[in-house]
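Multiple structures are listed underneath, in structure tokens.
None of the figures in this text is laboratory data; all of them are computed from the coordinates on show. Just so we're clear, the structure is a prediction, and the values are computed from it rather than from any experiment. Cβ atoms are built from the backbone, for glycine too; each structure is taken alone.
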Structure I
């Protein structure tokens, strides 16, 4: 996930897998035969879980055969645990199902008033519906089309309409000290990202060395027109570089501190803005000016576009299928939150977290998951109210294989050990040089005290497996190697002899 410092993730939206029909560490499930596990894989997992680094932690691991649904390993699989960014598995799949792989978000410019030739005696409305991939280039193209319509002067205001979503900008139990971090940026239906990493509602601050020793650093902010106030306290000195960019609460004032070496590469920091809607309106206003369109009034935010406002120009974003890779491989938090609100608007007519997570739960229920024991309150997994059992993820990973868009969705998962960020994603530096490299496709999850890895791996003999491993309440910052060892063990343990097995997919 685009990781926010010490913040949390809670997505557990009401799903607890009814545990496989056996007695697990978490307690009895449905009455069903208790099965003896394959010794090889079970022993390998137990060896990993015996690592002293896990002492005092809560751990859940479930492995299942993707072809048969049979549970291969269950260690605390029904424990409800903080899933961190594994929550994005549910959100992304629900978006593909509810919105559709071909869905495009539209941003419009509409005129409300009297148009006389190149003059509009009234307001120009910029209306968004939560496009997570709206960039300055997209706004520039929209401004170009406004100019191409012949409009040159707007006597009224530029109205930024973000009313497709509700006005709640931050999720439940998002940490206050993460406010300025890109992973906790405010969620608005009218939002712009500085580049094609699609970190919406953020600005990129570029800090470069001065040509003069002990001189102040040179600073630029993208996107153009962002209207941020910058206080530069950083200097060019020495051979070491240590730059910090902070934003004060409730403001667009950036403070740059530290030092940069004279011959160092520029440092680029991404910072969340306070008002995503205003940022987008400012960038659009600058684009209009570049194309010869002048708005004489103010920028007004949060006001709905009248139904009778005339369409001047529109911009359609990329199809949803193309957003799966940046979302899952780069673990984009804000994109996930924009999608969950868009899901709510499509399913219930309300662009809110509550409507969106309810729709996600309904989708998961349609896959055969029992959502009564799971809780999901946001789309990214940033909230610590989220709770999901590993067994629920395992059941989901099997069920989603039947979706018509599954190949696109699975291809968007990070691939272990591949250095290309748009292939390896958050797993690009993990499991390199092992049998899991190029084999494991899985979603990572990392928050303070929580780590998760859930996805697909092919074992020896081309045996397809699904797995989910979640660790909570850990104090060590180095538990991700434990998760990697689990994935490596699954990629290398031989297939056991066939025997009767409990079926994780029985109720799918």
Structure II
């Protein structure tokens, strides 16, 4: 939820058309120029197929690259300012505001990559990273105009601008995540990105760890987003420390370790990996289990009390970012989240918040629960918020297909998370660095991958949930290796695919 969301929904829709009209009608460009339209889905579920096609076209319509238009356009300022050239970018926030938002960007980046918006992803991330300064205590700005300048609705000066702790760390996580998708060395070596990531996991934490000194970045406890919120949830009571903040900090430390390793600094990488492990251990032995209840603590309020009721983002981000250890307690907490979002007052009113829920359940192989919320999103008549189209694409590929990229190692993993309602699902022309891949699942036990094009062979880690001594590859049994996917037992075989090659993997006994 963005600033002013609570009261302005009924008003701003009246002005959306006027803001859209003020933006220039320049040519939409993607990083490849043509590749985005080739992303295609084939499935046994007609609703999913229609929704995916809608999402691709809708998401591409939000691209602003190459356009000329106004800045600081929003529902409270009908007379927008200037005529400037936009940087490579796409709408990530309300379409009646000429801006992209950090939280939205982090949630949309996977879908954007799949649409070949690599240039836009890097440009927007670099713009956010460059907005974090010592004077802003290393907070990046919450929202930027399409030319990269501060969006003034959310910025009144370096001491009064919207800022939320989780976004600081999610930007670091996205830096590493996009490196895994693209293999682009800019994510590792660009000085603006490198400086931002280093500051976020060191000085930022030190500067914002004063009220409850424990190594966890804090908000100021006021609940005023222009002074610094500990959480993405702007509706609940003010928190000093929040579950989504500490969970995102954990992933940022892991991401920074990965970036350091890619930079050829193994000693520093190991040190930050230990920091991540220490923070996770602290969460699971102290911070997150302070009470005698079976539920995890979701945050600490201004009286330093541990809260265990449902806090929406500061509840579901904890398992979603994997700071909770795989355990019966985490299983029970996922049940608690599932019940809470179905209860009166528990379900968020804004669809963009609900769009996180498939990503909470799919990684734990809760396919039916993940599909329930993905289908809920598809069934809503009002899906015009940009996050919805981008995240729908991301949930299909990362959620249902279980696609995990590793471009630097020229490999990818797949695991079927198809629900009963989807017997077959395939997506063609998935971009992984300079390669194109197709992946198809039939049920939970049969998968196929095609290396459509690319400069070198790729390794396909064909994974299936359950214990399988062998998996048949192109009809020939191969010994399978046991593995754990976020605590869920699985089996995997590795198949090398040269450009133009395809293979099938079958785990049926």
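Observations on the model:
- Per Kirkwood radius over Cα pairs in Å, the highest-valued of structures I, II: I
- Largest in relative contact order in percent (Cα under 8 Å, 6 or more apart) among the labelled structures I, II is structure I.
- Distance in nm of label points 7 Å out along Cα→Cβ at positions 339 and 491 from the coordinates reads 3.5; which among I, II: II
- Source structure (of I, II) for Cα extents along the principal axes in Å, for residues 67-210 alone, computed value 72, 48, 27: I
- Structure (I, II) behind the derived value 25.0 of mean count of other Cβ atoms within 10 Å over residues 251-258: II
- Origin of the derived value -7000 (helix-only ellipticity at 222 nm (-39500 (n - 2.57) for each DSSP H run of 4 or more, over all residues; to 500); candidates I, II): I
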